[in-house]
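Before anything else, here is the set of structures, which you'll find just below.
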Structure P
Amino acid sequence: MASVKLTDVKKVYDNNVTAVHDFNLEIQDKEFIVFVGPSGCGKSTTLRMIAGLEDISGGTLEIDGQVVNDLQPKDRDIAMVFQNYALYPHMTVYDNIAFSLRLKKVPEDEVYERVTNAAQILGITEYLTRKPRALSGGQRQRVAIGRAMVRNAKVFLMDEPLSNLDAKLRNQMRAEIIQLRHKLETTFIYVTHDQTEAMTLGDRIVIMRDGVIEQVGTPQEVFDTPVNLFVAGFIGSPQMNFLKASLQRSGDAYSVSLLGVTLPLNPDQNAVLARKNAGDQQVILGIRPEHTAVLFAPDENAIECTIDVNEMMGSELHLHLTDKNGDNIIVRLPTMDLTQEQRRSLSYGSRLFISFPAKAMHLFDPGTEKSLIDG
């Protein structure tokens with residue numbers, strides 16, 4: 001088991017394109033950390049530098065306190081699971097899992113013990129004599145994980161391992177990976193573009209954009225206190241709603257005005273803004289769909305909207321609304337407590353009123369895109 005430390009790590013390609021900028025991160029022993037972000041943000045490049053599959057253009061990489069910049073991948077004591085399984089089609093599952101051990105000339109009785117133990121943990125014992133072509137996608141991914149497991153490496157690297165699976169299998173494999181990390185008790189570094197995977201798997205999440213770390217935190221921290229517009233919009237499904245608003249100050253008390261409604265902020269938010277000596281200014285108000293209150297009658301603190309789309313999701317409705325400025329707003333509304341009359345009223349073109357609880361509001365500077373009250 002080992003810690004991993006990246007200090008000012010960067011990747012510059014021959015055409016002077018910088019894929020990763022001054023990446024700084026300390027990963028603790030046995031921590032499960034997830035790199036997440038849109039395609040091309042540098043997350044896989046960073047993982048490949050840790051693995052030794054990409055040269056590091058600058059900075060230092062330490063594994064278990066040792067600088068490994070110039071070490072070959074085989075000497076870094078890491079194990080990696082790729083997106084495309086990379087199994088040998090002519091070999092059985094047993095031989096695929098055993099392959100790296102046999103290269104190292106591990107005694108055959110130890111190979112047998114490690115392979116059968118890994119197969120038991122992953123639930124693939126009955127497939128050990130089969131060839132990869134006889135397996136499903138989820139079973140092949142388990143074999144790829146088993147091949148990495150038997151190496152007993154200090155650090156376990158996973159590069160979008162579930163992206164080739166269908167939605168049901170992804171959900172199943174996510175749960176299995178969570179169980180696996182508790183059994184292995186090793187350091188995991190996991191790359192994904194799927195924020196749901198990041199939120200459910202990671203002890204901490206590293207959110208990246210254009211080769212730069214935007215925020216590092218626990219899933220709850222990045223959800224509750226996004227430091228900027230990008231993080232706020234990237235984390236959460238459906239994504240956070242953003243509306244133009246005005247911040248107004250009266251002494252040490254603040255309120256937000258939009259669409260003819262004035263909403264006072266709570267004492268904690270007032271204290272943060274007062275400490276920053278914030279004045280009257282234009283802001284972007286962020287509110288998550290699940291934190292938006294729905295009213296079926298007018299109220300002085302409610303915003304009138306028109307229903308464009310009503311998506312039935314089972315336990316909740318996803319309502320796509322338009323306010324009087326033409327802005328689109330998505331609301332998640334639990335169905336359990338709705339009356340039949342209320343359900344019937346949620347049809348295309350109907351009026352609906354929404355309100356934003358102060359504690360659920362996020363405020364961002366339109367120029368810097370940084371949060372005014374979070375982070």
Structure Q
Amino acid sequence: MWCMDDKKHWVGFNLIKGIGAVRMQGLVAYFGDLESAWKAAPNELAEAGLGLKVIERVVQARENVDLDKVWAKIEKQGIKILTWQDEAYPQRLKEIDQPPPVLYIRGEYLPDDLFAVAIVGTRRITSYGRQITEELASFLAARGITVISGLARGVDAVAHQTALKAGGRTIAVLGSGVDRIYPPEHRGLAEQIMESGALISDYAPGTPPEASNFPPRNRIISGLSLAVVVVEAGETSGALITAEFAAEQGREVFAVPGSILAPQSKGTNKLIQKGALPLLSVNDLMQALDITRVGEQKAARKVMPSDAVEAKLLTVLTNEPMQIDEIRNQAELPIEKVSAALALMELKGMVRQVGGMNYVAVREAQSEYKP
């Protein structure tokens with residue numbers, strides 16, 4: 001578990017222009033942790049690979065930014081921080097080239113959000129696009145698939161609203177800080193999303209919704225998803241950028257075909273021409289992603305160890321009751337880690353408490369753990 005002092009330095013570096021995934025990785029590799037990097041002398045930062053201009057920005061940030069105040073504000077706003085180092089960091093996002101080092105989250109990102117599909121498209125949605133978006137988002141939500149989009153007007157908003165109406169989960173990836181909702185008329189929608197999903201951004205709280213922020217955030221929309229569906233898009237739509245990122249990341253890209261005369265279908269028709277899969281019915285998506293097996297996969301995840309601590313405890317536990325102190329001794333782990341893991345494993349059906357803080361393993365749980 002990461003403490004506040006660890007994470008506040010991740011936030012500190014995330015505030016500095018010019019320090020992205022590559023440089024952050026270099027700092028961690030050189031110094032071992034970002035607290036040491038934050039306190040390092042300029043010549044040490046140069047040895048770690050930072051250029052003169054970036055070093056100047058680091059020095060200025062250390063002089064002008066009170067990390068304790070920044071962290072207090074983040075906590076007051078109920079914003080959660082996930083870094084590469086966190087086990088809860090989205091697994092699928094870790095797979096992309098240069099994943100964002102820091103994610104700011106309002107709401108909850110859950111393990112089941114691994115099963116997600118992005119629905120994106122034009123802000124100038126037509127009645128045709130609205131119908132397709134509603135049918136698709138409703139279909140996915142009803143099958144336990146999280147709907148991901150960007151909270152923009154048009155297709156994005158309809159996708160979020162429909163998923164919520166269907167009782168599903170939805171995630172909005174922002175091109176601003178998670179405390180700066182854009183467009184402003186979607187503040188109410190954002191509040192609903194936080195209740196049944198999450199707002200996610202790699203931009204620090206307070207970051208305004210500048211136009212240059214939106215293309216890079218699209219890599220997160222696709223990175224969190226199994227597939228991206230572009231419903232309607234003009235020739236210069238930002239949804240096409242999301243599709244490009246998805247293709248680069250090895251995600252399936254679907255495009256809804258439309259009239260060759262409709263401006264909103266020019267982008268989607270060109271995507272199909274370039275090799276995107278035409279979405280002719282929801283069954284196309286269902287077959288390509290094997291959505292019928294999502295329920296089985298989720299059930300399997302509940303009895304699979306999600307980290308090395310759970311895996312270790314499963315090697316120690318048997319069908320004979322074992323007291324928690326003995327479990328701790330054999331696992332050679334701190335008691336707080338053992339206690340927390342056992343509580344979660346009991347909820348997942350992996351272990352059972354049989355009285356007096358004695359536990360037995362439920363043998364359907366698998367002992368193999370692959371990080």
Structure R
Amino acid sequence: MSGSTLGTLFCVTSFGESHGPAIGCVVDGCPPGMALSAEDIQVELDRRKPGTSRHVTQRREDDIVEILSGVFEGRTTGTPIGLLIRNVDARSKDYGKIAELFRPGHADYTYWQKYGIRDYRGGGRQSARETAVRVAAGAVAKKWLHERYGIVIRGYLAALGPNVVPFKTWEAVHGNPFFVADESVVPELEAFMDRLRKSGDSCGARVNVVAQNVPVGWGEPVYGKLDADIAYNMMSINAVKGVEIGAGFECITQKGTEHSDEMTPEGFLTNNAGGVLGGISTGQDVTVSIAIKPTSSIRLTRRTVDKQGASATIETHGRHDPCVGIRATPIAEAMLALTLIDHALRHRAQNADVVCTTPRIPAQAPQDVIERLRAAAAAENDEA
């Protein structure tokens with residue numbers, strides 16, 4: 001199968017199926033000399049792994065990562081890093097009844113038409129189980145980006161079905177199973193998920209991701225735009241159906257005076273561009289939002305066809321996330337990290353010697369400056 005490698009200089013090639021012996025990846029292009037242990041990677045995998053609450057799939061996978069190569073005496077060598085995660089709790093018998101049918105909303109039908117063969121056990125290669133190795137590779141990228149540039153990549157669940165969750169504090173994200181930034185809404189979300197799970201249906205979600213301290217200048221102006229690559233990589237995540245950078249679709253209703261991010265010597269006044277202008281990072285926070293569709297594997301009866309093209313009905317049983325977005329935050333963070341490290345290395349390769357004498361504008365102007373300028377603008381409008 002082609003299309004299993006991501007990146008230009010920092011390349012990740014993943015392999016494995018949901019119910020195979022293991023899943024894994026090869027990370028090629030990681031700079032040498034960085035301290036790296038399995039524990040550095042495991043902490044990110046533990047955030048994504050299944051079975052962590054009653055609101056996600058009850059498949060029990062410890063997702064223990066093994067480093068097979070590319071690390072010697074605790075440091076990266078610059079050679080390919082082999083990462084392996086063994087599958088220990090696959091229940092293939094749950095999928096025996098759907099071997100001859102195609103699940104609506106899944107890739108069963110398209111895989112069959114493309115390859116003439118498919119692994120129906122848990123979705124095989126199309127399963128979200130594959131995202132575990134992205135998180136593992138993303139942990140390597142996160143560590144290097146933080147040590148080299150001080151970049152911090154964090155995400156949170158912004159909406160669960162119809163429930164919109166405003167951002168409150170980053171500290172709250174780590175203390176609840178939903179990755180929401182406001183712990184006070186957790187009981188409401190738990191009640192919603194309990195009702196949803198009991199009904200046998202599923203829902204979608206929105207996940208927001210922010211990368212802080214990204215330097216100005218990363219990305220290319222035409223075909224290698226930073227925001228285009230972010231969107232490409234985010235769309236490769238299972239169930240993602242939409243990506244927004246910065247203001248995203250809100251820019252449709254904004255005026256130019258609202259959307260364009262004004263600059264002052266003290267810093268940018270807004271960040272509607274999401275930290276990217278002309279495909280190149282501005283030095284502001286890179287902000288991304290992804291839309292995740294409802295889980296397609298549900299136990300409610302759905303119309304479909306069989307391999308002979310005849311009409312049929314299907315009920316999908318087994319252990320599934322009623323909302324795959326609940327565990328998607330670490331995955332989205334990983335994909336943003338993999339995009340940024342690739343562009344960091346590409347920028348360093350071509351532009352490391354570039355000297356620009358124009359002072360760099362701070363990512364955000366102090367709040368008092370913003371308020372003062374807004375008040376002045378409002379006064380001018382009143383006079384006009």
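Comparing P, Q, R, where is relative contact order in percent (Cα under 8 Å, 6 or more apart) highest?
Numbers: P: 15; Q: 12; R: 20.
Checked P, Q, R; max of relative contact order in percent (Cα under 8 Å, 6 or more apart) sits with R.
Quick check: 6.1 is what I get for distance in nm of label points 7 Å out along Cα→Cβ at positions 70 and 334, calculated from one of P, Q, R. Which structure matches? All intermediate terms of the calculation are to be shown ahead of the outcome.
Details: P: 6.1; Q: 2.5; R: 1.3.
Derived from P, not from the others.
If mean count of other Cβ atoms within 10 Å over residues 198-205 comes out at 20.8 when worked out from the coordinates, which of P, Q, R was used? Traced to structure P.
For distance in nm of label points 7 Å out along Cα→Cβ at positions 102 and 310, the calculated result is 1.7, so let me know which of P, Q, R that is. Answer by label: R.
Which structure, out of P, Q, R, was mean count of other Cβ atoms within 10 Å over residues 126-133 derived from, given a value of 18.4? Can you show the working numbers first?
Numbers: P: 14.6; Q: 18.4; R: 23.9.
Clearly, the read-out refers to Q.
Source structure of the calculated read-out (Rg and Dmax of the Cα atoms in Å, for residues 166-221 alone, 11.0, 33) within P, Q, R: Q.
Values in this text are rule-based calculations from the coordinates and carry no lab data. Because the structure is a prediction, the values reported are computed rather than measured. Cβ atoms are built from the backbone, for glycine too; each structure is taken alone.
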